[in-house]
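Please treat every number below as a calculation from the coordinates, not as lab data. Fair warning: this is a prediction, and the values are worked out from it, not measured in the lab. Cβ atoms are built from the backbone, for glycine too; each structure is taken alone.
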Structure 1
Amino acid sequence: MSREDLYSVIAYLRSIKPIATPPYQARKLDFPLNILVHTMPQKAAAFVQIPSPADTVKYGAYIINAAACDGCHSQHIHGAIPPELEFAGGVEFKIDTKTFISANITPDKNTGIGNWTSREFVQLFKSHTDSARVANPNTKIANSIMPFYDYSGMTETDLKAIYAYLRTIKPVHNKVASE
């Protein structure tokens, strides 16, 4: 992540009104933080430069890395992602009595997003700009825990760059069962 992006995250977090909680209260983190905290602590990597959006693939790789998409879309075995399963989905998230499984976002034509167009990919995210469609695993109609609403505010340039990068990774045939 770039220093500028890190400072932007810190500035945003500082802009949120604090919530008073009693000390030593057991914490309950919402998705995706409840998953991400298990990947910490790790030694911080060096800051990188944000690639130019004109270099679509490198810019998409930067965004994918910053958003930690592999954390949910890649299976982890003993804390590491096997290269043959990177972005192939199949990670189970159990919430109460429901199980949600992450999607295969590799360019595999049968089990991933290989038949999707850039427009379809962008539209999937942009169709969730209404806050009433926030992923809520407690509703009867929930079929995804992917935080599309949170990412729906990304620019089309950003989403197209993510799509362009995903098209360059190795297709992985991994049929993901959905509930």
Structure 2
Amino acid sequence: MVEPTLALQLADERATAALGAAIADALSSLTNAVEQAGMSIAIAGELGSGKTSLVRALLRRLGITGAVKSPTFALLEPYEVSRLHLYHFDFYRFKNPREFVDGGFLELFEPGNVCLVEWPERAGEYLPAADLLIRLGILESGRSAAIGANTKIGEQCLEQIRTHLKAVPVGA
């Protein structure tokens, strides 16, 4: 796991949504870079930690108005926003990491695409290294988020998230 450089306490669903909005704003500001390099965001955490809620908030902020459902059974839900293609993966049901390759998912990790991956650890070594890793946890009151960057575009995204969160309180 990438060493987290941003740790947050998310008091409630609203705070999780604010983090999702901050990530969406960061992606929007990096559209040109994403078109050139692509972007992969791994979202890890136990059941009920808010992975799908975070992605839903991110997609809503980007303007997706239709249903945003968890791809637990479909494994993949595609979305288009402006010049970007977003792919929301959920690998919870994988029994073997090889299913990532067999499913043909690797070809979607390319320039112009944003790949949002829930349960990244279930794809194992086959999953390309994430540009940004978000680990969500369940606390006695609320949730936690630890975010780290693995690449230059990941670092740029993380800096944009920090900037946005300074303007929008996240948490209690």
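Listing for the model above:
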{"item": "Which of 1, 2 yields 0.75 [FRET efficiency 1/(1 + (r/R0)^6) of positions 82 and 114 (r between Cβ atoms, R0 = 25 Å, to 0.05), calculated]", "result": "1"}
{"item": "Entry that produces 22, 19, 15 once semi-axes √(5λ) of the Cα gyration tensor in Å is calculated, selected from 1, 2", "result": "2"}
{"item": "Among 1, 2, which structure scores highest (criterion: distance in nm of label points 7 Å out along Cα→Cβ at positions 10 and 146)", "result": "1"}
{"item": "Structure from which 38 was derived, relative contact order in percent (Cα under 8 Å, 6 or more apart), options 1, 2", "result": "2"}
{"item": "With Rg and Dmax of the Cα atoms in Å, for residues 18-65 alone derived as 16.8, 48, matching label from 1, 2", "result": "1"}
{"item": "Ranking 1, 2 by Kirkwood radius over Cα pairs in Å, for residues 58-121 alone, the structure that comes out highest", "result": "1"}
